[in-house]
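Structures for review follow.
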Structure P
Amino acid sequence: MSSPEPRGRSARVEGFRVLGFLIAMMWLSEIVDTAAGHRLDQYGIEPRDGDGLVGVATAPFLHAGFGHLISNTVPLLAMGLAIAFTGALRVVAVTAIVALVSGLGTWLIAPDGTVHIGASGVVFGYATYLLSRGVFNRDLVELAIAAVVAVLWGGALLGGLLPEEGISWQGHLFGAVGGVLAARLLARDRNRASSPAPSPAG
């Protein structure tokens, strides 16, 4: 008779599966987009255009070629795995918050007549989530992970926030904001859930 799988290990496996699904969808989208002559790229974020709001959901899955996709996949996978250790729901929650904040921020302040695609906003959000969650959770392991992220990607993160022609620095900036917001919101839920229930007086 086999023993049941430990809960923590099961949560990690589910987290890895969700992350793998997200990355697989990005690659599948780029394969289809390439075969279609890059027609899917029109569904990116178009600032202050009502129809362009659909890009908030679709832009992270669209890229300007496989080189662009690979440059996002590597850090997305590395940092996503660190998030996936806490389970599938955490991956979904962080990704959703980051993509929403990054997408809406880009839609609001990016120049008119531009279309923004790519998962770099999510990459920046994953990075700042990992950098800040240890502070909110007061967790030494998470602080150590934050130090590794800072060493490996700190320079690239700072450089990506500088305004540059042809680069969606707005998506990077608001993705970074979304990552800190996700760390704060999710830490609050975690701390509330772990706090002991008050005992009735009397």
Structure Q
Amino acid sequence: MKFILAKKDRMTQIFTEDGRVWAGTVLKTSPLTVTQVKTTDGKDGYAAVQVGFGEQKAERLTKAVRGHLKAAGDKAFQTIKEFRVDDASGYEVGNVIGLDTFAVGDGVTVAGTVKGRGFAGVVKRHGFHGGRRSHGQKHSEREPGSIGGGGRAGGRVAKGMRMGGRMGGNRVTVENLKVLHIDADKGEIIISGAIPGARGSLVEIVSMPTE
């Protein structure tokens, strides 16, 4: 399995040789450093690779984290993430993982945190149609309508009832995307389609399993 971390930059268009245009998202990345390798035979009981991404001042890290990162070259990372793998035997602490692991045409899955949208009503949050714009309807075009009561669910509001509330800020995974372009010199990778998150937000790119 191939994986890398990146930050969302902007959207663009890619034209293929056959004249087809693809909408794509440009992601900025830098090499990952392996900070820990977990194996099924070890104390962790599962196979995973922990990596560090981005640089920052060492004094911003706790002593525990600094001690943990000594084996990886005594570096300070902005982000430490773990990726589950089937076999971690090919990785060692201190190894560098770059964009060269991916190739144009690879199928990938991208995960990120969507923009926070604050409090939203049922029309925006759940796609409700709202009330009828007819005679007798006053100030109820975007109301949710009945939420139960009476004999339904014992006279209480049932769990999972779709109502207004906080929207966004949740983790979203998008599958079946495609690598359109890679520029290793600039540290850029372009993925087809839109990717969740605001500009500058962290996203995870993982290769799709091949059959």
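Comparing structures P, Q by mean projected area of the Cα convex hull in nm², which one has the largest value?
On the way: P: 16.3; Q: 19.9.
With respect to mean projected area of the Cα convex hull in nm², the highest-scoring structure among P, Q is Q.
Here distance in nm of label points 7 Å out along Cα→Cβ at positions 93 and 157 was calculated and came to 2.0; which of the structures P, Q was it taken from? Walk me through the intermediate numbers first.
Values: P: 2.0; Q: 5.0.
Working through the options, I get structure P.
Out of P, Q, choose the structure whose coordinates give helix-only ellipticity at 222 nm (-39500 (n - 2.57) for each DSSP H run of 4 or more, over all residues; to 500) equal to -23500 when calculated.
Values: P: -23500; Q: -1500.
The read-out was computed on structure P.
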message = Going by FRET efficiency 1/(1 + (r/R0)^6) of positions 21 and 69 (r between Cβ atoms, R0 = 35 Å, to 0.05), which of structures P, Q comes out largest?
response = P
request  = Using the calculated result 30 for relative contact order in percent (Cα under 8 Å, 6 or more apart), pick out the matching structure from P, Q.
outcome  = Q
query = When distance in nm of label points 7 Å out along Cα→Cβ at positions 45 and 181 is calculated, the result is 1.1; to which of the structures P, Q does this value belong?
reply = P
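The numbers here are math on the coordinates, done by the rules we state, and not lab data. Every value quoted in this text rests on a predicted model; they were computed, and no experiment measured them. Cβ atoms are built from the backbone, for glycine too; each structure is taken alone.
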